[in-house]
Structure P
C-alpha cells in the first residue's frame with residue numbers, strides 16, 4: 001500500500017516548507033515487475049527460437065547450413081539479439097523496482113524526522129511555562145535542523161538510486177541498440193541521461209549544504225538586474241568589494257567553487273532548471289549567513305529573480321541582519 005502522510009504530520013511538514021514525496025511506490029513496483037515479466041517472456045521466445053534454429057544445423061548438413069549456424073550464433077545474429085533484448089527490459093524493470101524501494105525508504109525517513117520534530121515542538125511548548133518561555137526559542141532551531149535533515153535525506157537517497165538507474169538504463173540502451181530496436185534504445189538512452197543528470201543534481205545539492213558561503217560582518221553584497229546600458233549589476237557589486245572585508249557570493253569559497261562549474265553553460269552536467277535550484281539554495285544559504293548591514297546592487301530586478309524570491313526574503317527573516325541597503329547605480 002502506498003505510504004501517505006498522516007494528517008497529524010501535515011503541519012510539521014508545512015513548518016519545513018517542504019513537499020511530501022509524491023512518487024507512488026506501488027505503481028513503480030508494479031511497472032518494474034511488468035518489465036521483468038516481459039523479459040521472462042522474451043527469454044522463453046528466445047529459447048524456442050534457438051531450439052528451432054538448432055534443429056536446422058543438427059538435422060541438416062552443407063555449406064548453407066553451416067553459414068546459417070554461424071549467422072544465428074554470431075554477435076549480430078538473432079540468437080544474441082533476443083537474449084540482449086531480454087536482458088535490457090529486465091534492467092529497466094530492475095531500475096523501476098529500485099525507485100520503488102528508495103521511495104519507501106525516503107517516505108519512512110521523512111515520517112521519522114517529522115515525528116521527532118512534532119515531539120520536540122510539543123515538549124518545548126509544554127515546558128514553556130516552567131522555563132519562562134525559554135524553550136520556545138528552541139523551536140526555530142528544531143525546525144531548521146529538521147529542514148536540513150530532510151533535504152539531505154532526499155538528495156542522498158536520490159543521488160544514489162538515480163545514479164544506479166542511469167547506469168542500468170545506459171546498459172539497456174546499448175543492448176537494445178545491438179538488438180536492432182532503435183526506438184526503444186533511444187528512449188532508454190534518454191532515460192539514462194535524465195537519471196544521470198538527476199543523480200549529479202542531487203550530489204551537487206548535498207554539496208551546497210556543506211560549502212563555505214560565510215561573509216564578514218557588514219560585508220555581504222548582493223546584486224540583481226542590469227543598468228540601462230546592459231551592464232550586469234554583478235559588475236558594480238564586484239567593483240565595490242575587496243574579497244576580504246566585503247564579498248559577493250561568488251567571492252566566498254563555496255560560491256567560487258560553484259561559479260567555476262559553469263552550470264548554466266553548454267556542457268553542464270545538469271539541466272538549466274537544476275542549475276537554478278542549485279544557485280537558489282546557495283544564495284539562500286548566503287543570505288541566511290549574512291550579519292550586520294548588507295548591500296544590494298539592483299536595477300530593474302526581475303520579480304521572479306533570485307534576489308526578489310530567495311535572497312531578500314531570507315535576509316528579512318535573518319535576525320542577524322540589521323540593515324538592507326539597496327543601491328541603484330542608474331538612479
Structure Q
C-alpha cells in the first residue's frame with residue numbers, strides 16, 4: 001500500500017471520527033424506535049395535559065424527530081392509576097411514554113395509588129407551572145404582608161379558592177403560610193370544579209383570593225378583573241409575570257410546590273433508550289412551535305435531562321411530603 005493511500009485512509013478515518021463525535025447522542029446510541037410510539041396521558045382529551053401531549057406528537061412527527069408514527073393514548077381514571085397500569089403492561093418497552101405531572105407525588109403520598117415515582121424511568125422535565133395568589137383588582141389586600149396580617153388576626157378571614165385539596169396550589173399556599181408562622185390547617189379553603197369558577201367567585205366577592213397556576217390566572221389578570229399578589233417561585237419569572245414579586249421578596253421563605261410536567265418511561269429501560277429519548281425530547285423542546293405554545297399559555301419552560309430530572313424529583317418529592325404531612329394528608 002502506498003504512502004498516499006495510507007494517508008488518504010487516515011484522513012477519511014479522522015473525518016469519520018469527528019463526524020461521529022459531533023453527531024447527536026441518539027445517533028450514537030444502539031437504539032431507535034422500531035414501531036409506533038405511544039404517549040400515555042392520564043387525563044381525558046381536551047385538557048391542558050392532553051393538549052401538550054398532542055403538541056409533542058405533532059412536533060415529533062412533523063419535524064421528523066422520530067422514524068416511526070407517534071400516537072396519544074388517553075387513559076383517564078382511577079387517580080391516574082389506569083395510565084400507570086397501562087404503562088406497566090409493557091415492561092422494558094421504550095415505545096411507551098407517560099406524560100405526567102406532580103400528581104404522581106401527591107396521589108402516592110395520599111394513598112390513592114401505590115405506585116412510587118421511583119417505579120418509573122425519568123426521561124425529561126419540560127416545564128414548571130408556578131402557583132400564584134390572586135385577588136380581586138380592587139381588593140384591600142395589597143400584598144402578602146397585608147394577607148398574612150389578616151390571617152394572623154383571623155385565619156378564616158380570607159377564603160381561598162382552588163381546584164383541589166392536596167394539589168400543588170394548595171401545597172404552595174400551605175408552605176407559604178407555615179413559613180409565615182401560621183397553621184395551614186386553619187385556613188378557609190373552598191374547592192371549585194375549575195379555576196375559571198374560582199376566578200368568577202373572586203370577582204363576584206364570594207371568596208377573597210384564588211391560588212392557581214399562572215396560566216389559569218392570567219386571563220382575568222389581563223382583563224383587569226384580578227391582580228396577582230405573589231408567585232411561588234425561587235426567583236422572578238420572565239414574560240407576563242415579570243412584575244409579580246416572589247414570596248421570598250415579600251419576607252416569606254418559601255419557593256412553592258411546583259406543578260411540573262414531564263415524560264417518563266417504564267422502569268428498567270436501557271441507557272441507550274434513555275439517551276435516545278432525552279436527546280429527541282430536548283430537540284423537540286427547542287423548536288419554535290413548542291416555545292411559542294409555552295409563551296402563549298404563560299407556561300415556564302424548564303428542560304432537564306434524565307439525570308438532572310431524577311435529582312429534581314428527589315428534592316421536590318421531599319418538599320411535597322413534608323408539606324402534605326403538615327396538612328395531615330399523608331397516608
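Some notes on this structure:
- Which entry (P, Q) yields the derived value 0.99 for Cα Rg over 2.2 N^0.38 Å, for residues 139-234 alone: Q
- Distance in nm of label points 7 Å out along Cα→Cβ at positions 163 and 195 from the coordinates reads 1.4; which among P, Q: P
- Computed -22000 for helix-only ellipticity at 222 nm (-39500 (n - 2.57) for each DSSP H run of 4 or more, over all residues; to 500) - originating structure among P, Q: P
- Origin of the value -0.34, -0.85, -1.10, where log10 I(q)/I(0) by the Debye sum over Cα atoms at q = 0.07, 0.12, 0.14 Å⁻¹ was derived from one of P, Q: Q
- Parent structure of the calculated result 0.00, given that FRET efficiency 1/(1 + (r/R0)^6) of positions 43 and 323 (r between Cβ atoms, R0 = 35 Å, to 0.05) is the read-out and P, Q the choices: P
- For 14 (relative contact order in percent (Cα under 8 Å, 6 or more apart), calculated) the corresponding structure among P, Q: P
Rule-based calculations on the coordinates, nothing more; no lab input. Everything numeric in this text was worked out from a predicted model, so none of it was measured. Cβ atoms are built from the backbone, for glycine too; each structure is taken alone.
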